[in-house]
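**Q** Once you scroll down, you'll see the structures, which are given as structure tokens.
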Structure P
Amino acid sequence: MDKIKLLDRRFKKMITAEEIDKAVTRVAEQLNERYAGKTPVFLGVLSGSFLFLSDLVRKINFDSRLAFVKISSYEGTQSTGNVKQQLGIDFDIEGKDIIIVEDIVETGHSMNYLLDYLNQRHPASVSICTLFFKPEKFLYEYNIDYVAMPIGNEFIVGYGLDYNQIGRNLKDIYVLDED
């Protein structure tokens, strides 16, 4: 499907499942090189990162643990700028290597909140891994360590990303089509 309708909005295909898979493989290879012989904790940010995290961990070749946090700052197609945490880590991460896995990093407000939350628990290291990164919207100075795909300021859905909780199941990425 090149065009779809979700609720009251129309979207057109922007990135294919094959392109996503290649980008995920490239990130997994980078992680395999950096974490060989270590056992980091993959920290998935729910709900959007679940497909990316699932595909990513199946492509790594080192031992790891999985954990999840749930934070949100979106309503509709816009970030509210207010970050709410609904689920946290339920085990000690002191001295552990953490790889945050996010679906998309835009302004960085949610990530900044999460970094503060993690640093209070004294991990050995924290790396940020995101499927999509919007460098033009990013407001902070910290580094995004692993970026599968940089994109512009488009609103996108699919492969875990949603529009009002709809569209996460799409295998391709779709962009808002206002033509």
Structure Q
Amino acid sequence: MNKTKRLIFNTAIKLFSEKGYDNASTEEITAVAGVAKGSLYYHFAKKEDIFDMMLEEGMQLLRNSIEIKTKKCSTALEKIEAVILIEIKVMLKYEDFLNVVFSQIWGEEEKNKKCKRAVFEYIKIIEKIVQEGIDNGEFYESDVEATSSAIFSITISSLLYRLKRNREIDVEKVYAGFVEAATRALLKK
């Protein structure tokens, strides 16, 4: 992606996060980015194209990170631990992206449906890991969908709360706490 397109893209994500997607206009995006309106339309036909690209790139980053980290793991628990660490790191590094996704997940407009699909597809990755742990006897029998959603939700909602309270996040401490909670909930003893 060239420099101007990246500038427009990053500015739009920041404004979508701060003001909400519907309240961020193309005029404001170009003004804050310091580019001509024609530059925005040269790179993106419409505001929705920026949103779609943001959603695809962000979710692809998550999927790729999970795939790379879990390939090195030998147990389902190690994979869940990798997922938790990735979620924490992504939340901290890409807070604006996740603010946009979660603010748009509710509703029935096309952008809302896209966000729901993206999150549910991501949770399916966790579901496969949880099912693997159940199948190999490592985890308790459970509702795989509910358990996977809980793993995703606890990590993300806890971090959002911490970030919104403007508290510094100790990644190792948060990670250790989430892993301990997941271990207690999942592992057969």
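**Q** Using the calculated result 14.6 for mean count of other Cβ atoms within 10 Å over residues 108-115, pick out the matching structure from P, Q.
**A** Q
**Q** I would also like to ask the following. For which of P, Q does relative contact order in percent (Cα under 8 Å, 6 or more apart), calculated from the coordinates, equal 25?
**A** On the way: P: 25; Q: 21.
Attributed to the structure labelled P.
**Q** Kindly point out which one of P, Q the value 0.8 was derived from, the read-out being distance in nm of label points 7 Å out along Cα→Cβ at positions 4 and 20.
**A** Corresponding structure: P.
**Q** Right, something else. Looking just at Cα Rg over 2.2 N^0.38 Å, which of the labels P, Q belongs to the structure with the highest value?
**A** Numbers: P: 1.01; Q: 1.14.
When Cα Rg over 2.2 N^0.38 Å is computed for each of P, Q, structure Q gives the biggest number.
**Q** Here helix-only ellipticity at 222 nm (-39500 (n - 2.57) for each DSSP H run of 4 or more, over all residues; to 500) has been calculated and equals -6500, so which of P, Q was it run on? Please list the in-between numbers first.
**A** Values: P: -6500; Q: -26000.
Of the options listed, only P reproduces it.
**Q** If you rank structures P, Q by distance in nm of label points 7 Å out along Cα→Cβ at positions 12 and 140, which sits at the top with the largest value?
**A** Across P, Q, distance in nm of label points 7 Å out along Cα→Cβ at positions 12 and 140 peaks for Q.
Bear in mind that the values in this text are calculations on the coordinates, not laboratory data. Since this is a predicted model, take the numbers as computed values, not measurements. Cβ atoms are built from the backbone, for glycine too; each structure is taken alone.
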